[in-house]
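Multiple structures follow.
Any read-out appearing in this document is the output of simple, stated calculations on the displayed coordinates, not a laboratory observation. Nothing here was measured: the structure is a model prediction, and the numbers come from that model.
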Structure P
């Protein structure tokens, strides 16, 4: 699931950077996949799921409500990007939403992933 989120972010990033042709339907689809996965994040981390090769930090369970809130925020921001893509004419129109999703991912990785 996390690898799929990363894959969707990579596709979005390529459109934002102009490395790939902008496609508003593609933005909507990628953002929708991210939003769907975001809703499942808490289910993917039952207590004790930090056995090797997991990269999840103990902080997930020590600060569970913060972790869940970041997942919810990721879903909300991805939904907003999907909605923004409906009227987007180019990558510049969706860049702010993409940036907000990236900030959410970074925040979670810094606090809840071993090695950030």
Structure Q
């Protein structure tokens, strides 16, 4: 959590990075874009930066999936299908929606598990 990842042009520090690591590999580097399955930003006051700037950086790095948890709005932004101009797929979810990661479609995450009760 909040550790750097290595992209071609920067080393951002997402709030959560779900990565695929080779168990036999010596871990002497930050995860790179080929190892990243999902990035998550938890946003309270940075929603516009997360949606515009960071989404474009992650899409250009070909990160398959990027989520923003909007604490103030109590909703999640799900971005998929990266392209040089940004993500091609965006969905906003709220309430009792269930979310599935592209990398682990058999695991269902309830929206209510992402946020503290009101």
Structure R
């Protein structure tokens, strides 16, 4: 099957099947070309106000951070990065490092997978 740029009608059956598998509505599911496009779309689509904070880690890929940095430059939001302990002393240390930094201005938590050493 050939899909023309911008033509998402042919993906409707695939969205339906994926939504059933994931337990969500197909209207809540979107296919993108890659992770960079997906993350940029999410950052652009979340309504944040000046002073609102996006809390992330220092382990994110630059293309994942780009949408949040653009929002920061255009709308006065803040992207704050938490230094993650590497290697982590325990699996819980990763979650604890991020969760303890959540504050009253935090509106979004943005993080990807984390590196870990063997045995954890």
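Can you say which of P, Q, R returns 17 when relative contact order in percent (Cα under 8 Å, 6 or more apart) is computed? It traces back to Q. When helix-only ellipticity at 222 nm (-39500 (n - 2.57) for each DSSP H run of 4 or more, over all residues; to 500) is computed across structures P, Q, R, the figure -11500 traces back to R. Which structure, out of P, Q, R, was volume of the Cα convex hull per residue in Å³ derived from, given a value of 160? Of the options listed, only R reproduces it.
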